[in-house]
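Got some structures for you, see below.
Coordinate-derived values only; no laboratory data. What you see is a predicted model, and the numbers here were worked out from it, not measured in a lab. Cβ atoms are built from the backbone, for glycine too; each structure is taken alone.
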Structure 1
Amino acid sequence: MIHLEVVIHSPHLHNGLLGRVGLGSTQCTQELSTLNMTQSVTALCAGVLDPSTDKDLLVVGTATSLLAYNVDTNMELFYREVPDGVGAMVIGKLGSDTTPLALVGGNCSLQGFDCKGKDVFWSVTGDNVCSLTLLDFDQDGENELIVGSEDFDIRVFKEDHIISEQTETEAVTSLAAFNNSKFGYGLANGTVGVYDKFQRLWRVKSKNRAMSIYAYDLDGDGVEELITGWSNGKIDARSSRTGEVMFKDNLNHAVAGITEGDYRMLGRSDLICCSVEGEGMRKGYNMSGEVGIRTSGVGPGTLSVEQDNFREILSKKQTLLLELRNYQGSAQFSNPAQGHTQDKQIISQEAKTRLQTGISINMGKDHIPPHVEITLSTNNDMIIRAVLVFAEGIFKGETHVIHPKDSEVSSKLNVALFPQKDVPIDIHIKSLVGCKGSQHYHVFELTRQLPRFSMYTLTTESSQPCDSFVSCFINERLQRIAMWLNQNFLLSEDLEVSFELKVSFLSLRNNSELTVTMFPDGRLVINTEDIVLAGELIQSLAAFLNLEHVQVVAEFPLQYRRLEELMQKVIALKEARLRLGAEMADHSGLIRSLVVRAEDARMMDNITKMRKWYSKLSEVNADLNHGYNIRFNNHTELVDALKEVNTIIQKAANLRGIHYVIIVIFGKI
């Protein structure tokens, strides 16, 4: 949907007192005014940007620009070109700087503008920025910038350094900061959750998409809830501690945004929700109870207490009826002709049943590629009828169901796993176990964790290590390094070392080799062509040994050559960009000259010359259109090249330890 105007609602003007209208771009009708834009609006934010006043300013972002606008005075504060685009915005103070900034996230870039439009902050991140929020993450009294991006990562910036990085399963489309160190997040796949610093407290997933999230104390207990607006119009409030639903309501259309403000001029904030069709809802709270008000045209309000109680009782009834049917089915399953002997034997066998699990590496065969395999088996003749596996980032939809055919049912079942990223993964398993031919089964639930580097198998084939490596000196015993390998790789038996450690692994994804060598003098060498894998190994080892910074020597010739190629390409594209800009300026001067000549000929009734000049004007216009396409392609290639340069720098920065890893790297990588 293309948004070319911003609607401003001023409820305090309901008596007909209107603000100023000017600039030819603002129209005002009683409480509503509109700010017309020449480009599609990609981000919108309001906050105190000017430290000399306590009034909020409106900041509007587009694909190429940023506009700061004073609604009260109907004045434009500043207009800035932003070549990387504006994907997300937040207004507030960052770090030790006491001046409020409009922080903007675009294509791999982060920028901060003050009230005069001066660019006072700049940094880079791994991918296109989808969401931003400010939070005192480390509780030191200064705000850090939380950044959600398309590469599934949530990064915490302390000024221009990254101090935390969490990987999720989809693009991070929404972020919301709480009053403490907690923050909420929403993903493109319908997942919402809450982190407290580095620990995720809870997460839930819906078939609908979370359009907007907000932190708001809905019940007045001093603890903010996570308010979520969904694509189906549902609005719910969940406890930030447990994720329990505490309130829910519905709009008739998808939620467009959620915010808070003293909307009714009562001296306290209301929660304000708006749908994509302009439908609104506002919720407030006072000490006497909850106050809820809807605008006209909105569907049914909050469910009454009686309806909630009825629904709860009905759910309990359904559960009891299902349990009763299970008991009746078990009674019919027993064989009266043999008395209760067989039935007692079955019940005794079921009670002694245990579900056993094992994790191993399967090298694959035929059309099945190598993978990690979980083997489920029972300790007796009981069969496994079906298995439900839940795991983040492995299955589409995060859930996988295995239901063997009747002829293939046995007491053993294998589940193939293909992790896409090198992260530790919790595998939650529910298995239906029972007698063969039975219609009723016991549900076994268990959880196993895959090691971080489970997609690498130990190999005994000795080969010459590759030229690419990262090395460092670590003052630790060999046994500690072996313990780290045992915990993070999927090994059939634990490694035992005495004098020197050297192990080789083979990637199940692309058959690339990985060698880890630890010498008696403390020098650790990791040989791999994959700079991302090398960085993740260093990060994992630093976390295991509690090292905040690791001095490394790295050599990745392929990455270095690629970086040189990209820098040459960037230089050539920038030169072409300047040349195209100069040509456009020349064409602009020619257009003015041709228009004047054509109009002069028209005033003199010289139709022949007028047609001549307008014909040339048409040719120049065609050249301009062609030049625009060239500039557009040039800009796209330049952005892609700079994005790849930034990605290489990010990969190299991960080789340097855990905290403050984003440092500009010069020379060879």
Structure 2
Amino acid sequence: MVLYATTIFLGAFLLFLVQPIMAKQILPWFGGSAAVWATCMVFFQVTLLAGYAYADWTTRRMAPKTQTRLHLGLLALSLVLMPIIPDASWKPSGEENPSARILGMLAASIGLPYLMLSTTSPLVQAWFARRYAGTLPYRLFALSNLASLIALLAYPVLVEPWISTHAQSITWSVAYALFVALCAAAGLAALKASPEAAAPARTGAAPSSDTAPPSRARQFLWLVLAALGSFMLLAVTNHICQNVASIPFLWILPLSLYLATFIFAFDHPRWYHRGFFITLTAISLPAMAWMFDSLELVYAVPIYLVGLFAVCMFCHGEFAQLKPAPRYLTTYYLMLSLGGAIGGLLVGLVAPYVLPGHFEIVIGLIACGLLLLARTMSWGWWATGIATAVIGTTAWASGTAIEDQVSNARVMMRNFYSAIRTRDAMTPTPFRSLVHGGIMHGGQLLDEDKQLLASSYFGPNSGFGRLFAALPDAPRRVGVIGLGAGSITAHARAGDVFRFYEINPQVVDLAYREFTFLTATPAKTEVILGDGRLSMEREAPQQYDVIAVDAFSGDAIPMHLLTRESIAIYLRHLKPDGVIAFQATNRFVDIAPVVERLAAEHGMTAVMITDYPDSSEGVDYWLSSTDQILITRNRDLLEHERIRSVAQRIEPRPGFPIWTDDFNNLLTVLKR
């Protein structure tokens, strides 16, 4: 029995450890978008489905010896793909469909090994049931989820902070080879079962009530419960990441709660107190709907995490109570994985291209309410009334939040990279803003004589404003990573060249369609579609006077724009006395120590310029509070009155490591 438990434990551990390892490696290639993780999850869930289908089909249709030989052959073949390091040829150029690119890369890099790991839990449980007839194997599923949970919790604490991404891939590959050996041993051991135990699952005897095959209605209920849990997992993860940052920790926390509910549900019936968790779900659904558009994340994030746990405990607890006899366990797990894949597909691939905003979480909340109603109707009229009230309250709170977004929006658009919209405000003076998720990323004054005035994060006293005022009168060449509304061109003059790098084609569309900065500025403007760093990597040196890094994923600069390798690319395009300016305005992340280390390595000085406008009238009302960092070797520029009077040199943080592509950790710079 130890052999089977060890095989399942190691397989599940590697199955979930590889998810953040691979996602973090490719995150920089696709602009740090939160959708990278959702798309990766689609691949993982669909491949898990394929693995469960393989286990179900081979268990029911193949003789044990044939099944074992096939599986051992595929395990050996999967070793050819070691080590699991994504090939650089999969990096996007800017024109491809990013979802298809990610799915193709994952299939080529880890497709067969991940498929083999996906088969482990149902297949090895079937082998166990064959060898130890009469022993229920379902606790092995709880063990599998425990191993998965340990892998996820270990990654942000024991793996990411201490082990480079390259070393992570190599170590995982070695552990996978060990898994192949264990799985082969388990398969060979299962062949030693008695002929009676090894008999096919089908039999001519009439089934008893305990072993009758599950009905179509029950299988459909399995599917719905599994799909809704998966749907809510990804919807909540996206909702959190879009307002903070797309980082492994924020991927792993919701996924860990999701897995914990499987552990509780399948370990023992005592963990799922049906009345308690149904009540907690009934409370959580309207609370989550009420916090849908809240930026008070100190309150919203815990509510969403508690709500996710309650919903998944409800779905998976109900799912576990409906488990069939062991002879049907591969079909049972197949429906579990099919539901998980459907939920992932709806959030990861359908929602970004069908819904104009991040509204899938609202759909999930209402669906949970309907499921709650269906599962409690038998309790009596009072339960039906309460469930109906929960659905109504959830729908009302969600609808109010969505109506507020839609009614205030001129344009709403969504794709793989983000959900964006523009909105107008008429007081105290007309202003149009560009909103990403719930966060404003620039805007423009609408009065015709004020349209080219600096506003939002680019006011005259911001770091950007003071920098452009301090530059010599000669024409400037400026590279800008992140287009937004094009607001930075408020500081442009005739003869200047502003070259923008923007990964999201919808942002480019809105910048031209909803704002006039790019067309009305006296400077020459150029827009390069694609990730800024990858685009600059391919270009000849541009001789920029200024490089402005103003790209965001959620509310933070993507980490791949803050590494040693990225600075080397910037410096190749920067004049010797040029300046790199970083937008550091953020509620949760302090990038100052990261930038200081990068600057110091190249003999540059890093200074912080902070601006807190307090006007509540006129055009100054639309000036935002900002933190912006300048790094340069140009001492004369730093001594200019516009900068010297407010700039504060960033002091090094003792022991803080320099970030590289291979080693970076956003948890170390969270604001406390």
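For this structure, a couple of remarks:
- Ranking 1, 2 by percent of Cα pairs over 39 Å apart, the structure that comes out highest: 1
- Comparison of 1, 2 by mean count of other Cβ atoms within 10 Å over residues 178-185 - largest value held by: 1
- Looking across 1, 2, the calculation of mean count of other Cβ atoms within 10 Å over residues 218-225 that yields 19.1 traces back to 2.
- Parent structure of the calculated result -17500, given that helix-only ellipticity at 222 nm (-39500 (n - 2.57) for each DSSP H run of 4 or more, over all residues; to 500) is the read-out and 1, 2 the choices: 2
- Among 1, 2, structure where P(r) over Cα pairs in 5 Å bins from 0, in percent, for residues 530-609 alone as derived comes to 3, 11, 10, 9, 8, 7, 7, 6, 6, 5, 5, 4, 4, 4, 4, 3, 1, 0: 1
- Origin of the derived value 0.50 (FRET efficiency 1/(1 + (r/R0)^6) of positions 170 and 186 (r between Cβ atoms, R0 = 25 Å, to 0.05); candidates 1, 2): 2
- Read-out FRET efficiency 1/(1 + (r/R0)^6) of positions 34 and 586 (r between Cβ atoms, R0 = 41 Å, to 0.05), computed value 0.60, structure in 1, 2: 1
- When relative contact order in percent (Cα under 8 Å, 6 or more apart) is computed for each of 1, 2, the largest belongs to: 2
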